[in-house]
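So, here's a batch of structures to check.
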Structure I
Amino acid sequence: MTTPYRAGSQEGLPVHARNRLAAMRQDATHKGLFTSDLSVNEFLLVKEAGFDPVGLVVGSSIYHIGWQRPALNQSMELETLTQAMYHARELAMTRMEEEADSIGADGIVGVRLEVGRQEWGEHLAEFIAIGTAIKSRDGQSHRAPNGRPFTSDLSGQDFWTLTKAGYRPVSFVMGNCVYHVGYQGVKQWFSQIGQNVEMPTYTQAIYDARELALARMQAEAEQLQADGIVGAQITERSHGWGSHVIEYFAVGTSVVATRPDHTIPTPQLILPLSDAK
């Protein structure tokens with residue numbers, strides 16, 4: 001399930017967000033004020049790569065996550081929960097992209113996607129996407145093929161290295177899978193007491209769940225005609241569903257080449273003087 005993106009749309013943004021973004025926009029009569037969660041080094045390296053930070057952008061969605069009853073002894077994906085967790089994240093990401101679009105950004109770096117629980121109900125969770133929107137100084141569009149601002153979880157240092165080596169980020173891609181790991185039967189449990197032996201039921205379930213998450217992340221990158229994914233990570237959390245229900249969440253930044261040669265800047269040894277005795 002993908003949230004429709006419409007360039008210039010502010011449908012999901014609250015009034016205070018629109019006012020904050022308006023204050024950051026620069027025009028002939030108004031000098032914009034950028035905000036950023038980049039460190040000083042990241043800020044300077046993004047500038048050196050030919051981009052200017054234009055504002056901190058945020059997207060949020062508080063989502064009610066339903067429930068799907070699994071068969072206790074069966075390992076299976078819980079598709080209802082998988083879709084809920086993906087859609088909630090996509091809503092947050094889309095609103096963050098709409099904020100970036102409204103201030104004329106080409107893309108977003110340092111994207112963080114977080115899930116937090118609220119006390120209003122055990123099935124409620126807030127999904128937050130946050131990053132620094134940047135704009136190129138060369139006047140060219142650096143957006144993704146689907147027209148959205150590019151998104152990336154790369155740090156400022158990694159973004160500089162990537163662009164200098166002849167690549168550019170396309171999109172922060174993700175895939176997830178909520179999976180029920182079936183319980184072992186009593187007979188199987190007794191047969192393994194005191195033995196060093198693989199637990200094939202658990203191994204296969206966890207393996208399958210991870211592979212589904214990774215495959216879905218790769219599918220997103222393929223749809224965007226990316227060359228590959230850098231910085232891929234896969235995490236697991238139960239989100240309070242119980243010990244046998246786990247979500248595997250795969251994320252990374254899809255990239256494409258901007259030129260045929262990929263000269264990597266030679267690393268330099270730097271000795272800090274501040275700690276010298």
Structure II
Amino acid sequence: MRIVVDSTLDVSEDLRKELTVVPLSVDIAGNTFKDGRPLEEVFDLMRRTNSFAKTSQPAPMDFERVYSRLLEETDWILSIHISRKLSGTINSAKMAAEKFRGRVFVLDSGSASIVAQPLVKTALKMKDEKPEEVIKELKKVRESIELYLTVDNLEFLKRSGRLSRAESLIGSILKLRPLIEVVDGALRTKKVYRSNTKVLKEMKKLMENAREVVIGHILNPEIAEKLWEHASKLEIPSEIVPVKSCTLSVHLGPGSYGIVVRR
């Protein structure tokens with residue numbers, strides 16, 4: 001088995017070595033590049049050009065080339081991708097998979113970013129099992145996962161089309177912080193708070209009774225450390241996975257952070 005993911009999915013460095021990543025594309029003021037650049041460089045380009053980024057999914061041919069190469073050295077491929085409600089990436093993967101007659105199994109992660117951590121960990125533990133058994137178990141893991149996140153600047157979400165101009169204006173004036181959750185593969189505002197302190201407190205509360213926690217952040221290691229320390233006090237297995245996906249980061253903005261809670 002080989003595992004393929006798209007670049008919207010984030011895992012720890014040790015797991016990344018076990019994956020093949022198919023990148024999405026990012027365009028900032030006419031500068032188009034494949035996902036994978038350092039986030040500091042990407043946000044600096046956005047500031048210098050006074051521009052927000054546009055992103056685009058890989059073409060089926062991008063997946064086909066990767067699948068063809070990997071199938072020369074393995075019997076089958078597990079291809080895990082961002083929710084179909086957040087991107088059309090998985091459609092490209094499925095179109096490419098059809099050409100390999102049941103040797104490529106495509107799975108919707110149900111979300112994006114750090115949700116990949118428990119999915120990939122589980123898949124690697126089952127690498128000697130049959131494809132159907134692996135997919136069955138991953139679907140169970142997917143159902144046990146909750147993702148919560150918040151952003152530091154509502155303008156990024158507005159530009160991505162996830163927030164209306166009116167909501168963004170009101171939120172910016174009142175300095176509101178949304179707590180966002182992923183429901184059925186789509187983003188939804190769970191609650192709005194007056195301060196980051198209150199959002200952080202709520203995230204800590206959401207950790208309670210979790211089986212494990214994954215903490216992600218976009219250039220905000222200090223807040224990730226606070227969440228990790230809280231999980232440790234609760235004696236919940238946890239790890240910090242810095243978000244490296246440019247594709248997601250340009251839509252959420254620096255300072256954003258979140259948690260994956262597995263029940």
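Here, each number is a calculation from the coordinates, and none is a lab measurement. Just so it is clear, the structure is predicted and the values come from calculations on it, not from any experiment.
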Structure from which -9500 was derived, helix-only ellipticity at 222 nm (-39500 (n - 2.57) for each DSSP H run of 4 or more, over all residues; to 500), options I, II: I
semi-axes √(5λ) of the Cα gyration tensor in Å derived as 39, 24, 18 - corresponding label from I, II: I
